[in-house]
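Take a look at the structures below.
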Structure I
Amino acid sequence: MAVTSATPQTVVDEGITPTYVALTTTGRLFANGGKTIVHVVNASVDTTATIAILTPVTVGGLDLADQEVLVGPSASKFIGPFQIAYYNGKSGATRGKMTITSSLGSDVTMAILKIQ
C-alpha cells in the first residue's frame, strides 16, 4: 500500500476542533511550510508506537537518520514544528511535503496542524 496524502488544518485565533486521520505503517504525506506540528494519539492499551519522521536528505554524502518518537500505550504527543531543510521532499510529488509513519498498523491517529 502506498503512502496516503493528508491536508494540514490551519489553527486560527478562535481555535479549531481538529480532525484526526489514521497513521499506519505506510504513512501520511502532507505539506510542510516549517510551521506544521502533529498531534499523535496512540489508542493501543498495551503497545508503544514508534513514529518515524522521514528525512529524505543527505549531509556530506551521508543519509540523515529518520527522527523517531515513541508514543506510549494510551498516550499522545505533539511533535514538531519540522524544519523544511531536513524533512521536506525536494522533487516530484514529494516536493514541499513530508512523510510520517507509525510502527503500528492500527490504533494510531494524528491531527496535522499548521500554525499561522
Structure II
Amino acid sequence: MKVDGHDINDSLYKISLEGRLDFTGVTDAIESETFSRMCSTPTKSVILDLSDVVFIASMGISMLLIGCKLIKNLGGKVALVAPRQEIKNVLNISGFDRIVDVFDDINSAAKSIS
C-alpha cells in the first residue's frame, strides 16, 4: 500500500491511497507518516483519494472508519473521492457511504468539506 499526502490549502489535506486495503495494506497505511498526520492534525479536513485502491477488505473499511472518526473528533471533515466501481459497491453494501460522503471528483469533494 502506497500512501501519499499533501496540503491542498490551509484547511484541506489530500491523501492518496494506492494498492490493496487488506491486512498488509492496512498495516502499511497505519504505519505511514501520512496516515499519522491525517489522524492527529486538528481542524484539517481530509480528502481520501481512492482512485488507485484495487481491493478493500473489512479491515480496510475499519481503518477508514477509524481514521474518519478521529478526523471528525479533531474538528475536521472527511470525503472519499473517485473509488473504482467495485470499491464503491463495497462501500455501498457496507453502509460506509452513509457515514462518509463519496464523490466522483476532487473538486466536488473539496467544495463539500471546505
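Readers should treat all values here as calculations from the given coordinates under stated rules, not as data from a laboratory. Bear in mind the structure is a predicted one, so any value in this text is a computation, not a measurement. Cβ atoms are built from the backbone, for glycine too; each structure is taken alone.
Which of the displayed structures (I, II) returns the greatest value of relative contact order in percent (Cα under 8 Å, 6 or more apart) on calculation? Numbers along the way, then the final one.
On the way: I: 43; II: 26.
The structure with the largest value is I.
Ranked on percent of Cα pairs over 12 Å apart, for residues 20-67 alone, which label among I, II comes first with the largest value?
Working: I: 75; II: 64.
Going through I, II one by one, percent of Cα pairs over 12 Å apart, for residues 20-67 alone is largest in I.
If FRET efficiency 1/(1 + (r/R0)^6) of positions 52 and 76 (r between Cβ atoms, R0 = 25 Å, to 0.05) comes out at 0.90 when worked out from the coordinates, which of I, II was used? Among I, II, the structure yielding 0.90 for FRET efficiency 1/(1 + (r/R0)^6) of positions 52 and 76 (r between Cβ atoms, R0 = 25 Å, to 0.05) is I.
Taking -12500 as the value of helix-only ellipticity at 222 nm (-39500 (n - 2.57) for each DSSP H run of 4 or more, over all residues; to 500) derived from one of the structures shown (I, II), identify that structure. Answer by label: II.
Between structures I, II, the greatest calculated value of mean count of other Cβ atoms within 10 Å over residues 4-11 is seen in I.
Here the criterion is distance in nm of label points 7 Å out along Cα→Cβ at positions 28 and 100, and among I, II the highest value is seen for II.
Of the structures labelled I, II, which one yields 0.92 when Rg/Rh (Cα atoms, Kirkwood Rh) is computed from its coordinates?
The value was obtained from structure II.
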